[in-house]
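A.B. asks: In the part that follows, the structures are each spelled out as structure tokens.
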Structure P
Amino acid sequence: MQRDLQKSRRQPAGALEGPAPARPAAAPLVSRLHRRGFRLLQVVDAVTLFVLAVVIGLARFGQPWPTYGLAYTLTGFALATAIHLFVYYFGGLYEPELRLGLRPQLPRIAGLTVIAVLVDVLVAFVTQRYLMPTLNLAVLLVLAPLVLTGNRWLARARRLRRTGPPRVLLVGAPDDVNLARAHLGDDSSRAVVVGETGSARELLPAVEHSCASEVLLLSARMLDEVYPEPMTSLERRGVGVLQRISARDTLLGLASVREIAGMPFVPLRTHTLPDSRARFKRYLELLGLLAVSPAILVLLALTAFYVRAVAGTPLLFWQERVGRDGQTFRMVKFRTMKPEAEEGVGPILAKVGDPRIIPACQWLRGTRLDELPQVWNVLRGEMSIVGPRPERPELTAQYEALIPGYSRRHEIPPGITGLAQIHGRYHTDPEYKLGHDLQYLVNWSPVLDLQILLRTVWVVLARRV
């Protein structure tokens, strides 16, 4: 399919409505900041929240400020603003959104504001310094979601004036395309249909010709035709892809259904874990490591003495593995195999009763204590505590050739333990393990990580391999 897409230069089916606008090139500095998660909307929200806190104070007390000086009060407002922005960022409020089928913003912002206010209260309890009077904080809890929702409405209106409505490419059978065109035609201010095609092979050329900003997949069973390509290429270009939901699809229990011109769609993403949540996961894991570091150091020392006594040197075993974004790194673990383990056989998966394993070290593998040195890889940012297990480059190349979408598991740093490890065995098929890994990415939360860690402890204690 990939070769066909590269060779295809035919005019895509369906007449294009209006000239395709050139995509404006962003300034280099703005582009770099955007890739690092910075949004201009963050500055607007910060100013809005700070001004709102000041206005609430003035409306309640007037001038001069009671009890505390102006500098003291404004410092508290600034700290509260920073806390709110912190919560909003890690709550995913500044992640890019599809222009079509936007989720309601007010309930989401209100929920995050409740969390931010609770953090404000916690800070006041710990430091014995109130960031603002309690009643002011309660008023901020009510007004902040309203004004921040207004900021997003203004931002969308400004973008609409600058770039026009979303440019939609319809993909599907003629009857499905005609029906969708009729629905979308009722309100041209929401979206403009710029083309149509009935074949996934023509999808990339059609997007190039029309400069479409969104692609609507209208017919059933189209997902197999577009995944992993050309969907991955479209996502890299910033083109949104949405699949129309049929009655049969509802059996899957879909939760993120969007409405577009009265039609139900679900957004499709190959990149499932937003950068803000990936960073939040990283910070939580570092805090967790700091909390349990004394116990880890003791276990490392005891295990090292044991391996040195029964296996000799070298104590550690370094091996190249595939990490985030497909980049290789050197993973470390305690050596539990004989030095000549791979002579004449090359890289193969370990299995139960593997003769290459030193008998006295078998229990270390069963209890996963041989993985403890990978804390070093976690500190370096090459691995995480929970995530898909890293594979060797040779095995990864085999799996990527056999299993469509296998590279998606490299979206985050690999983990010491993971969902596939607590549900699978050594002999579990790689495609089944991939299903667990991708399910983890889609549903990640701190609670899920905690559940996996607790289940890992059970697996270790049960020595289930």
Structure Q
Amino acid sequence: MVKLDEEIIGGDILYKRGIMMLLSASFLSACGASNIEVIQLDYIEDQWNVESYSKEGEMIKVHESKEVLAACDGERATELKGDITVYQTAIAGRTEPASAMTPYTMKVVTYLEGDERYVVCRESYTNQLMAEAIDSFPDFVNTSDGIRLPRLPRIHQTFSALQDKLVEAEGLEIDGNSITPFPHTLLEIEPALYGELEMKLGGKVIRYPIAQFEPRGFEMPNQQIAIGYDKKTFRPYILYSFDGQFFIPQPIEFDELEDPESKENTVFSELEIKTVATARELNEEEETPFYTFSYLKNGKRVTETMTIRFAPGLFLKEGEEPDPMFEDWLPVEEAGPRVIVHRKPYDGGAMEFAEYSDATKEEAKELFDIVNEADPVDRRGEDSEYRYLTLTDGWKGQVFEISYQKRSKKIDIYLTDPLRDQTFKLSSAGAESFLDIFPRLKETL
């Protein structure tokens, strides 16, 4: 009898231990499940079109999209050491589905080699460069042939045949007014590896650099510079061309002007121009005379010298973010998370308004929190008509498939990450806020 009682007691203890082990395992499993990160942003390769260009300018499709997009994510390099050979430039671009301000996003990535292998990057909204030293190049980079670019730009004189073409060049018009070029002012500039050209007139800095150089893996022709004149407004323009056919007119406005709209000190009556530049290399930080301007000011003829200065390029340091170009007059969309729901997969092309609904910036931040607080589950609901939820922050993003289940007084919202085959369920409050943010989606449920 005692032996039987001992067996019963022993069996009961083993049973309880077994139950505790199962419960503990379930508890640990539940803890692990609840700690799954819902939002895991990464480069979505299907959304990007990546192309590269050979030395001769031939377009090459690039399939290693993620390697191009991830370029310059590592530790920053602040200089390119050694004699530099530029191998190849890749351009990654996508059409933003819900943005009127920045309809197209682009990243330019160039692979080059000096004392080390480097990658240099620039994003479409900025002219500032980032660089990174890397161990190896992606497979698509052709290192059998490259381009050697000088560290300093050079000035070249032009012949009369080129000067005659300037008169017929495209783009010589501003606000409906014709710009008359001074053909004898035409000069050629041999590009440098990287840096910019800054100009002064009469010692006053002209507002924007006239040209900026960056490493490129394809042959670029010499660029051209000249002076043009609007005879109706008496305003001179710097004419700059990258191909010798189309010239970009830049008005001469100065940094010192408190009101950028003011045209005072930018009117030059009876302007006469003389070219004083000679063929030479432009040394770093040295102001080189290019032209003399002779014009009437307060009834008296005055003469001022226009100089040009080459400023070597600087790379963004660790922790520095690029500034947008022309931020004082060109609005730039704020950085930060963005969220859209859409009917069809987003493949990097444009979407019709009826195909998607987007959240405001504040709503996007709220949605990131709502999604992050979702719980992993082993089921999903009925597919929503707006089937996809896309989260983006910068270059990275994540796509979920939306499903739902109607209950008597509420609607459950499920989000499935197809890459992990994992479904998450929004909290009741989160689902309610989600549907309030996307009323068009709610109407279809």
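A.B. asks: If you work out FRET efficiency 1/(1 + (r/R0)^6) of positions 170 and 338 (r between Cβ atoms, R0 = 35 Å, to 0.05) for P, Q, which one comes out largest?
C.D. replies: The maximum falls on structure Q.
A.B. asks: Still on this model: Out of P, Q, which has the highest value for volume of the Cα convex hull per residue in Å³?
C.D. replies: Across P, Q, volume of the Cα convex hull per residue in Å³ peaks for Q.
A.B. asks: Further, regarding this structure: Using the calculated result 15.2 for mean count of other Cβ atoms within 10 Å over residues 202-209, pick out the matching structure from P, Q. Before the final figure, lay out the partial values.
C.D. replies: Values: P: 21.9; Q: 15.2.
Label of the originating structure: Q.
A.B. asks: A further question on this structure: One of P, Q was used to calculate helix-only ellipticity at 222 nm (-39500 (n - 2.57) for each DSSP H run of 4 or more, over all residues; to 500), giving -5000; which?
C.D. replies: The read-out was computed on structure Q.
A.B. asks: Comparing P, Q, where is FRET efficiency 1/(1 + (r/R0)^6) of positions 130 and 362 (r between Cβ atoms, R0 = 41 Å, to 0.05) highest?
C.D. replies: On the way: P: 0.10; Q: 0.90.
Once FRET efficiency 1/(1 + (r/R0)^6) of positions 130 and 362 (r between Cβ atoms, R0 = 41 Å, to 0.05) is tallied for P, Q, the winner is Q.
Bear in mind that the values in this text are calculations on the coordinates, not laboratory data. Being a predicted model, the structure only gives us computed values, none of them experimental. Cβ atoms are built from the backbone, for glycine too; each structure is taken alone.
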